[in-house]
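In the part that follows, the structures are each spelled out as structure tokens.
Just so you know, all these numbers are worked out from the coordinates, no wet-lab data involved. Just so you know, these numbers come straight off a predicted model, no measurement behind them. Cβ atoms are built from the backbone, for glycine too; each structure is taken alone.
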Structure P
Amino acid sequence: MAGSCSANISEFAFHPQAISFKVVEGSKSRVCTAVYANPRVDLRQQVWAHLRELGGRITLPWLVLWDFNEIMLSTECRGGRFSVSRASKFMEVLNDCNLLDMGAKGLRFTWYRNQRGVVLAKRLDRAVCNIAWQAMFPKAYVENLCRVYSDHCPLLLRREGSRDNSHDRPFRFQAAWATHKDFERVVREAWCRSTPTLASGLQVVRVDAIKFNHEVFGNIITRKKALQRRLRGVQLQLEIGESESLSRLEKGIQVELDETCLQEEFLWFQKSREKWVRFGDRNTSFFHAQTLARRRRNKIQGLFLPDGSWHTDPVVLKTEAVRFYTDLFSINNDQESLDMHIGVPPGLGVEAQSALIAPVTKEEVRWAVMSMKSYKAPGPDGFQPFFFKQYWPIVGDELWRTVKDAFRLGFSEVSLLETQMVLIPKVDHPVSLKEFRPISLCNVAWKVISKVLVARLRPFLQEVIGPFQGSFIPGRGTRDHSIIAQEAFHFVRKEGSGEGSLALKIDLEKAYDRVRWDFLESTLVQFGFPPVTIQLIMWGLKNSTISLLWNGSTLPSFAPSRGLRQGDPLSPYLFVFCMERLALRISEMLQGGQWKPIQLSPGGLLLSHLLFADDILLFCQASEGQAHLVALILEEFSHSSGLKVNLTKSKFVSSRRVSQRRIDTLEGLLGIGHTTPIGKYLGVPMTHGQPRCVDFYDVMDKI
């Protein structure tokens, strides 16, 4: 923990369950506390009180780590009971001491015990720190090592993180530049010098902005420190004797320092990506802390590779990441396309077709820009929506011409389609690439094209989307679908007549990333989209390139051959159109009498399926024939669309009268497992009987 041999270490405080020591390295000091909390709950309260006492008097950077013998969240344990009250008390201690959990890489649980086949595992060991310690070591992270001689994992605290010598950092427009009085002139002159295309204009602005930053604006942090030193020197002189010139100089420096502090807040506000705190409230320290926490949370220090080995070498990890996502977004040429039959599909009317191909107005483009969140992460060109909003009088006409020509011609500049992809953890401590969600960062110009297309399309969605699809459709939402689903599950469990019923919850693996483009194109054709609109949509997919952003650096790009970009405003609607093909196929089988649905009440609606984007619920009779039909339709849909059913995560429930023997047969036919608790649908627990506290642990974890 000392970090170097020259560090001076002295005892700071002692408790039977914790020892604290002060570390002095040069001019910097910090406090470290090693905790071994008592296994007994009543005795553990003593060390909680001790930590609170320390927290009330420690103003230095503070790190606390080791064995707390307690967990905070229900997801931090496997087996055994989770105590909400004990977890709440533990979190209260950390909050009272202003300590933040540093997270961990590697193994998910730090304590493991197997008692006669019953596995108990918990995250009892961790490291927490205050904001000052986080700012002192912004790259620090914790690694849970393998258990060898104990039932606890050793914790390895790395202060500097893994070394990565790559410096391919993408350009990012700094919103703080806009606060400088000369920067608008820089943008205007650069735009006037460029050739008449949007991409070339942005490129010239980029070059001039970098030059302006180096020669005029400078490093905000360095400039702030220099001004503080100048102000201190002037005020020392004023203490010796009053001087009118020094007083004027003091006021001038204070004004410049206040402007620089505003720019610093702007800088960290933009980097923090915080949505619920307003800019301008002098929250610089908060934004800085949030930026560091987000970087540490998203930084990938190590992963398990497909062969099961753990790696931390940046070169190995980056090579594996490019291979993994290139394979994910590449179509298997061995699999021939099979266009799924859906009878006569609904189509867009003349009014909808006319609206889609109408000339784009400047007001439509301006609305699309102004409706975007200003500080959303930019695409590869580095310009956030803030830039286009701030300098709309300069760049608005060219952006409008670009969008208008794209709708008229069905294509535009290929550079608009360059995409960067960031990996967002789907779980608290991801250990493999499958536990990340790839989010595409598109250039603002392409997002404007998508938003204009979506705005024109939304009023007519109900012409092609059936009533059982609930996502992204005006007037429909998760509440309606979750209520219907709860009633349907209740009916299936309680039904006691006939052969009984089945309710299937189907999970699609990497749904957006596997959509076949030929399937999407045939869907748009069958739904009656105008040819030029189809051409524009398919051009936007087939000519795109993707480059991974790996710990802030850009990796070599690759060209995908399937999938939809998560982050493109149009992608959710394209995906819904693809899913509607499945709904139409089920409806065709229902009308033909092959599919046997459930009926929630006498004379009520026949319910065969509920769709909400990639969340699929299917309802049918609990017979072998129906199970065979469901499996056949899912296989047909998977083969034609490219979407893959995750057999491990998919499950079904049955009526109480269905025998175990028949359940075993149905499992074999469907290829998925039977369960009693169906889990959650659209984030809502599908409870059976009286709701239990355990059903809502995940909700309490998020509070």
Structure Q
Amino acid sequence: MNTKHSVLPLFLGAVGFVITCLSWILSPQYPFGDDNSAHLSVIVHVAEILRAGEMDFWWHHSNMGVPLFVAYQPFPALFMGALVGILGNDLALYLFKASISLTWALMPLAWYQGARWYGLKPIQSLVLGALTLCIHDPDSLGFGVRSSTLLGLYTQHFGLLFLPLYVGCFQKLLDGRSDKPMLTAVLFSLTAMSHLWVGLYAGIISLSAILANHKYVRRALPSMTLLCAYSFILLAWWLVPLLVYNDYAGGLPWLKERHNGWPLFKSIRMLLSGSVFDSERYPILTTMCILGGLGLIRHRRNSMVRHWIVLCVFTSVLFLGRTNWGEYYNLIPMHSQVNVMRYITGVHICGLVAAMVALSTTADYFESKIKGAAISLLVSTVFWGVWDSQSTLRSFDVEQRSYAELVQYLKQQPDHRFAVHGVLGTGNHFHRDLLPLLTNKGQLQSYAHGFHTTLSTYYAEYFDFSPAACELFNIGSIVAKGELPVSFPQFAYQKTEKVGEYTIVHPEHSLSSGLFSYVTVRGEIEGQGFREMRQAIRSLAIPTFASGFLPEININSKAQEIQIKVSDQSQTPWNIKHAKSLLDELNLERENTQFGTLSGYQRGLSSYSVKADVLSKEDAWLVLKVNMFPWWHAYIDEKEVSIQHVAPNFMAIKLGKGIQDVRFKYKNPIPQKIGFALCFVMIVGNLMFHLTVKPKS
């Protein structure tokens, strides 16, 4: 095959992909995809922060508040947020959809280039690039356009775009064809900052390459050392806080089969039946994977094939997950809270390499018989991928009457959070994540960013819709589509409104101002970690708040079990069966103390403030109903005071008597900001250098 213009089909495929997406991109409607609304919302929020000249990244609207870029990947939101900040919020929706389309349009070209750097032949690289658009997995969770358009894994496709470039650059560094550890570190950092799991898998690919090509290691050791050092410098501003404050991350609240992995025989059945690569269609790609895999095993003495085999072994072991390996799986570094089904993307990558071998061998064979057969096969593969991708593009019209009326109604409400939920018919992302953006109101619970970043996803999932729960979580409106379900405690509420096809319930709030309430802090819940204490906290938080107090939450690394401390002298091991007696022991007599009044509540991008007038002689505590994180600072009359972590995951400070100005401020640490600035300069500078300076011949 003449390769002079062989990359042309991939360029034409990219152009064709964008052209076929234009009507979707330019439509004023919002994209489907479970997490897409959350990603769009956080991009707009980041744009607002940057335009305001701030560098403290707190996001009020999701899951009782999210500390951005502590547990979640920063690059897509920062890059797109800066773009929206420059071009304006009016273009945010169109830029967001364009970023999805452009990333997938460029995916074949990125994998082609990465494969060429890795050392594959031109025809192999072209076929591998073309196949990136052809996967159709059962849950839209892996490598494919559907992961972006149907499931909304927005950050994952950024990571998959950089991954092949990093792998190709790493292989050149390993086998001595290149000495660019800084460029390799930049590409690895962009991969990891785009998506943490993809960055983790990039590390697994690198380890597999080293094990398969150990003869190169001694010669490449100086370059590898520099690569590790540069990568640490580039990623430290993000990864160090992620690891240090991992206790505050949400992790996996639920451990179902989708999170723990398929059983062994189901995995084999799903693979051989075609469901993993060709869900709901003929197993064309699956057949190519099997044939190509058999061909690769025959050439296992080849160093590239050995790399593929080692990677397949690692991927298979990790894909089997907790379902097959049990608690031993959690002993693997960085895997105790990983969603095992993420590794279906790794299965797809290994399968694509095998399918590439089968298809490129077929192309070479027919090219020797019929001139132009290889290019025809390549064009057909690209067309197949582009055509299949278009069927996934769907949009939601926010101007439809009932939804538009709901947006306007919630905009006019006081600055309380609102609650939507699956049992109320409002559990999709257009209610969970898009409504907060359109109304500028906080929302109780989301499965997008908060799933990974905050513990509160767990508590909100088990929300009981009682008036006490609404006051604790600062819920001012409960939104149901249609009529309220029979299980809803409608008798507990006086005010109900009909807005189009929606039913809105309004709880009454007493002695509170927005996100602030007076409480007494009494008792303590203690355990080895916050995630281990979730059940106890969920069971005790609402009943205690209904009685006027909240227990402290503290970590004790030496604790063998969760303890409920009623006083300094009395503590009881936690058991859900004894929850009622524990509540009785904590003295659930309703506090009659009227502490005073709250007024002048204000909410900023990264701060909350209120004026507290304390009349009571007894100790008054003020609780801020947003997620606790160590980077919060509290001030009374501009003097910093200590913060107490209280149930369920909030903050409280002790007040004195009289009128006081109270302010809570979230501050990203100065070292982190310096580290980010250094990372930005190093990445931009290195990329500009390699794009503008011609390499030596």
Structure R
Amino acid sequence: MDILSSLIFVASILIPCFKFCIAADTILLSQSISDGMTLVSRGETFELGFFSPENSNKRYLGIWYKNIPQTVVWVSNRAINDSSGILTVNSTGNLVLRQHDKVVWYTTSEKQAQNPVAQLLDSGNLVVRDEGEADSEGYLWQSFDYPSDTILPGMKLGLNLRTGIEWRMTSWKNPNDPSPGDFYWGLLLYNYPEFYLMMGTEKFVRVGPWNGLHFSGIPDQKPNPIYAFNYISNKDEKYYTYSLQNAAVISRLVMNQTSSMSIRYVWMENEQYWKVYKSLPKDNCDYYGTCGAYGTCLITGSQICQCLAGFSPKSPQAWNSSDWTQGCTRNQPLNCTNKLNDGFMKVEGVKVPDTTHTWLDETIGLGECRMKCLNNCSCMAYTNSDIRGEGSGCVMWFGDLIDIRQFENDGQDLYIRMDSSELEYSDIVRDQNRGGSEENIDLPLLDLSTIVIATDNFSINNKIGEGGFGPVYKGRLVSGQEIAVKRLSRGSGQGMTEFKNEVKLIAKLQHRNLVKLLGCCVQEQDRMLVYEYMTNRSLDWLIFDDTKSKLLDWPKRFNIICGIARGLLYLHQDSRLRIIHRDLKASNVLLDDQMIPKISDFGIARIFGGEQTEGNTNRVVGTYGYMAPEYAADGIFSVKTDVFSFGILLLEILSGKRNRGFYLENQSANLVTHVSMESVERGQGYRNG
């Protein structure tokens, strides 16, 4: 064989070997990777090698996507001035990066291996392991423990309490320098741990704690067809991670130094570009402490901050100049000499405050949490730590409440400590505080901003009715629940006494034929009651309308009558309290989507105690036409008073005619008189038509 033939033969053997060595996913003890060579993961998803950032001559060891225009996801963060870099695995199981025989970067591991190898996985993780050990628990070292500016599916953000390793995402210094920049996303380990985007040592964006479903500051971060999110907390680890529901999706989370943002990208294969899926901060409300203490942030035009109910700007001049960072201060300072005078205002749909000064107990419920907070003068707020299902756990805040954000959808409930004079609800608050059971917190105090958002600022399009008490609006809470808001007008006959009476009564009553009161709001001159929304509104809206009344056939009317009767029986006999409604009429009977009747409006109801069967008042209130004669004339009321009203209502349901609006030609009789006359003249009951 001549020399040329020999060289061709040798080349035919070496070239395939050379290509195989470059394309392999593993470095053995006897191998190395030099500049120009790469490792490629088995599925050809990721590639490891040396690269230069744009507009830079320096070389870095990194990992990038194999089949996507160079997108680096991990960097060793040690620059090499030329192409002399060589990566090897030494006998102790550590990676070593050399430049001209000088070590510029290396890994350390407490574990040992007989035959250590380095392998690039299809997850993008570079691992060092024993050649015969495939279990991740046996890894000597892995790049996933040392993220740079990118978090891939399966990576962790948080803290390994056992090893002390902190998993955090750190921005590049600039597009040409992948060394650590000013921004990072990590976990701050308070009693109630939460995640932040930090700018050096300053809090830049607070993502908030994990509440069982999502980060408190990202309520739209829920499981979806693309992502599944999870937070793990145990004695060894506390971390957040995410996975992909669809293996065909390529996604990454990046801490971008240039835009000072955390950006989640999805690769669009057909268009060949990275699409921004979500980013933080997304608006001014995401920046830490925008509205200061006791201020809440909501994007509503130029005014994005407002003080919580019961608070006013600490510096009105600065506040009016759109400098909200000084926050708000209490209108009425707390006085801990008598804890029974304190109550809690429920604020719905928020990002909970900064958890730096918190106390956490995951074993107790909201009721016990409330009492613990009430009995500690330093406790400023409380809520569930886990909002899944009915909620569980307890977290309490001490000190000023900072960085609260109001969401239009979702968010959490927060119960803020207030002096009872600010709640204008003192007797109810004291009743609740003396009780201390779970049922005592069933009726929340809603913040005005919550109701404003729910009703679109009391939009005329959401107005569904109006009575002597004031208008009624349809609304939708951030949870998605539809509500009816009865806004009591200042000139209505129902004052604070009647308002409190209705709140206290209906909060204690539970029956399918009684309307459910969801909450109330008292702020300055505004008094509102929030009920469950009834699709078919009130009975008078249907029964007295020639067209709508056709929806009520005889079986439906019969069921409505029976439902009202059951509700009355509960009030008079079966509830813990004997209650006389005193204003039973068609407009105070609401109908849900199944035409189930609900008795409402307990503003003038009275409670009978013990063996009491009758009461008397000098102030006769109610609706003429429904009043029993002895009540209208002498102010005497009893169970019979409601029974009389029920009889009038029954006649109206059967006839479709109003009692007070019923007239016959040449007669001034009302419906009751007419029925009586018909009974006498014909010897039978009234028949419609």
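Data table
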| item | result |
| --- | --- |
| Highest-scoring label, criterion being distance in nm of label points 7 Å out along Cα→Cβ at positions 93 and 197, among P, Q, R | P |
| Which entry (P, Q, R) yields the derived value 44.5 for mean projected area of the Cα convex hull in nm² | R |
| Structure responsible for -16000, with helix-only ellipticity at 222 nm (-39500 (n - 2.57) for each DSSP H run of 4 or more, over all residues; to 500) calculated and labels P, Q, R on offer | Q |
| Comparison of P, Q, R - label where relative contact order in percent (Cα under 8 Å, 6 or more apart) is highest | Q |
